[in-house]
Structure 1
Amino acid sequence: MTDFRATLRARLDAAVGSAHVLTAPADVAPFLTDWRGRYQGRALAVVRPGSTDQVAAVVRACAEGRVAIVPQGGNTGQCGGATPDATGDAVVLSLNRMNRIRAVDPDNATLTAEAGVPLVAVQQAAADAGLQFPLSLAAEGSCTIGGNLSTNAGGTAVLRFGNTRELVLGIEVVLADGRVWNGLRALRKDNTGYDLKQLFIGAEGTLGIVTAAVVKLFPAPRTRVTALAAVADVAAAVRLLSALRQALGDRLTGFELMSAYAISLSRKHQPELPDPLPGYPWYALVQADDTATRSPLETQVELALSSALEADIALDATLAQSGEQASALWALRENIAEAQRREGPNIKHDISIPVSAIPRFLDEAAVALTAAFPNLRFVTFGHLGDGNLHYNLAAPSGQEAAAFMANTASANRIVHDLVAAHAGSISAEHGIGQQKRGELLRYKSAVELDLMRMVKTALDPEGILNPGKIL
């Protein structure tokens with residue numbers, strides 16, 4: 001075993017340079033724990049390649065010794081998908097040195113980025129070209145585009161632009177045997193057989209390692225309107241969503257639902273944030289964008305909200321009067337997850353349900369969960385516009401966190417069974433990772449699971465790519 005490890009270390013050193021093969025405990029520690037602190041693993045080494053050729057060389061070395069590889073981007077995932085297991089037998093492959101924007105083509109409205117480029121840098125490169133890359137999420141300063149592809153990240157603009165897979169034209173992937181598939185096509189029409197890139201997007205590094213991607217760019221908005229509306233309940237929020245979609249069409253970019261308790265947590269841990277409409281039970285954060293010059297969008301949003309107030313769909317509303325005010329309203333929403341982390345452990349659910357079924361689901365879930373766990377606190381927020389809720393459960397006041405978290409399996413069963421009953425999904429945008437692997441077996445059909453296993457076996461016959469994740 002010692003000889004094997006020495007041989008592997010020599011090959012890794014040769015592939016990426018010894019300075020980028022980390023083994024000292026202090027050096028590898030940041031790569032072995034997930035963002036939420038829920039999963040802790042061990043590794044033979046953390047390897048940091050700087051090019052696709054180096055990734056391929058690392059994979060070949062590991063494949064020959066049947067050594068597991070755990071790809072990792074910004075390590076901001078929610079389900080332990082980028083954390084190695086406790087055996088210490090895996091190599092963590094960190095892609096954060098692969099951080100070049102390879103090309104920007106304004107006329108084709110595309111950008112080619114390596115996997116380790118932070119999402120915010122992709123957004124900035126697009127803006128520098130007078131365009132926008134619309135994927136936006138709270139972790140955009142530290143998550144990477146490769147991680148976004150691997151989890152098919154969603155975010156706040158899915159209502160208008162779709163999930164990550166809808167924003168990608170081509171990818172470059174290192175396969176389990178070390179071969180490189182260069183699928184970096186910048187084409188919007190390409191009917192030459194199977195759309196192979198979609199196999200790797202959302203696969204969490206279990207089928208191949210994404211090293212670069214060609215993404216779509218869009219015209220940059222010249223007018224942006226941000227508003228906060230208060231509503232009596234979630235059914236009213238759904239009606240408001242319908243009214244705004246009718247009034248604004250595809251200029252409605254974001255529609256975020258937040259409970260009063262979720263906002264209170266956000267402000268508790270960031271008290272400088274505003275509280276513009278206090279005292280209501282539910283809120284909708286609305287964003288509308290227009291690429292046209294001299295757009296009447298602000299007036300149209302005001303009229304739409306006024307109509308909603310007159311129809312008793314909304315109870316109150318306010319429009320941001322500056323970019324700073326808009327940023328502060330968005331910070332209320334984006335700080336919720338971090339506030340929860342500071343507050344203590346939560347039983348988290350990242351679910352999607354048809355928008356029309358969400359009010360009924362929430363009513364039924366509240367009854368069932370409160371019966372099982374009296375005085376439970378609900379931290380509900382998310383992307384109502386595309387049916388994605390972050391439905392999180394906090395311990396009753398005064399209950400010890402560890403005792404409450406022992407109820408996770410029981411709470412998951414209640415929530416996920418109701419999600420399935422309403423034709424929903426137990427994972428909307430965070431993936432499966434290790435957290436939901438068992439749940440997937442319960443809610444996917446036997447045919448689906450069989451097909452997934454066939455794909456995994458075909459592309460990774462030795463099972464070295466991110467083992468223990470998804471399947």
Structure 2
Amino acid sequence: MTTPPSAPLLDQFAAIVVEAHVLRDPIDQVRYLREWRDLYRGVTPIVLLPGSTEEVSAILRLANETGTAIVPQAGNTGLVGAQIPDQTGQQVVMSLRRMNRIRDIDPVDNSMIAEAGSILADIHSAADEVGRIFPLSLAAEGSCRIGGNISSNAGGINVLAYGNTRQLVLGLEVVLADGRIWNGLRRLKKDNTGYDLKQLFIGAEGTLGVITAAVLKLFPKPTDQAAALIAVQSPADAVALLNLMQDRSGGRLTAFELMAALGVDFAVRHAQAVLPFVDRHPWYVLAELSGGEPSGTLMGTMETILGEAMEQGLVLDAVPAASEAQRRAFWHMRESMSEVQKYEGISIKNDISVPVSRIPHFLEEASAAVMKLVPGCRPVPFGHLGDGNIHFNISQPVGGDGAAYLAQWDAMTSLVDEIVLAHGGSISAEHGIGRMKRHKMAAIKSDVELQMMQDLKRLFDPRGILNPGNMLP
């Protein structure tokens with residue numbers, strides 16, 4: 001059990017990072033207490049901004065001794081509330097945004113050591129300077145930070161080719177709940193000397209320890225890319241096209257994104273996206289090939305595959321990107337999908353995954369079910385079809401009462417979850433559990449699985465100071 005921190009105790013915490021890196025005024029704290037959709041708002045007596053692993057260690061040591069709840073935070077771009085304190089005003093926020101150094105980068109080893117507060121876009125730039133890429137890529141990469149990406153096991157658009165964050169981390173530096181520092185910053189791709197402890201902290205949402213630095217995998221920079229925006233009749237045709245492109249591209253398919261026509265309409269209407277087709281089509285795919293070929297080679301591969309797909313009746317129309325500017329315009333359309341739904345009123349969001357072969361069936365069943373539950377609601381599914389992750393968002397009826405629609409959140413997400421689980425899927429593909437889905441854990445995990453997770457929590461954090469109220473029931 002945690003206890004409310006007294007004023008003298010707050011001064012002790014402040015002394016660790018010095019007053020210049022402490023936020024006590026509620027106005028100064030706002031950016032740390034609200035997430036971007038404004039679904040979660042918290043209250044805290046103090047925000048601490050440590051500048052080193054040693055300061056994080058001192059904070060957690062004091063918190064453990066006094067039973068003070070600590071909410072770790074990176075870029076505050078999470079979507080399930082895991083980074084926001086509760087409303088009690090008793091949880092201390094610890095932001096790692098000052099810990100943003102790239103400690104080391106080695107193109108020979110294809111690795112980089114980055115501190116947890118490093119912005120993902122800055123990591124991309126650092127890799128680019130040595131002719132490498134770090135392939136984790138998401139719409140929030142200009143503001144999200146790698147510590148949060150790791151703690152939530154972020155996915156993004158390149159999971160199809162490179163895996164999610166879990167596959168992109170070689171080693172970690174972690175401060176445990178009692179303040180001890182585990183230095184696991186190993187660059188090795190092979191280390192068969194016992195438990196792979198880093199995997200316990202990846203995706204743990206700050207409930208087992210605080211990640212302060214990571215060894216990240218780098219990859220050769222592609223010398224050629226080819227993207228195309230493709231119109232298809234149905235998700236079933238999109239799945240068939242995915243398989244064809246994987247078969248014909250020799251492992252060069254790095255992204256395959258599905259978008260419903262309504263989502264594209266929203267992007268055109270609210271984000272100045274440009275749809276390069278004369279006719280409106282039911283579904284769209286954004287596909288991209290990447291490789292080490294001479295520049296321009298993969299466009300020929302893309303065109304050959306699209307020609308074969310058209311002969312098979314899988315593609316209604318296609319526009320290969322004729323320039324880098326057009327390629328970026330295609331990605332702007334895709335990456336604006338979440339943002340543009342704000343302009344259409346309340347959107348109830350589901351981050352789910354099912355086996356790729358089940359996506360057409362899931363979309364058909366889930367769309368029919370939610371429209372029966374709330375007549376006039378507008379499903380806007382989109383996402384990473386290549387790895388089975390669909391963001392099944394549902395916008396409110398046109399002209400409807402937003403508050404009344406929002407009140408349907410639990411009923412609608414529970415209905416979608418039931419269909420997801422029936423298809424062997426997961427109710428959280430890449431966003432995590434946090435506060436939003438914590439109450440569902442007992443229903444989706446077996447007793448044995450949940451008990452193992454709770455045992456790990458007690459082992460690593462016996463006083464329950466790390467991110468209480470998140471993930472575990």
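Quick check for you: by distance in nm of label points 7 Å out along Cα→Cβ at positions 33 and 265, which of 1, 2 is greatest?
Going through 1, 2 one by one, distance in nm of label points 7 Å out along Cα→Cβ at positions 33 and 265 is largest in 2.
Figure out for me which of the structures 1, 2 the number 0.45 belongs to, where FRET efficiency 1/(1 + (r/R0)^6) of positions 169 and 369 (r between Cβ atoms, R0 = 41 Å, to 0.05) was derived from the coordinates.
Only structure 1 yields this read-out.
Which structure, out of 1, 2, was distance in nm of label points 7 Å out along Cα→Cβ at positions 65 and 209 calculated from, if the result is 1.4?
So the calculation was done on 1.
Only the coordinates and a few stated rules stand behind these numbers; no lab work does. What you are looking at is a predicted structure, and each value in this text was computed from that prediction instead of being measured. Cβ atoms are built from the backbone, for glycine too; each structure is taken alone.
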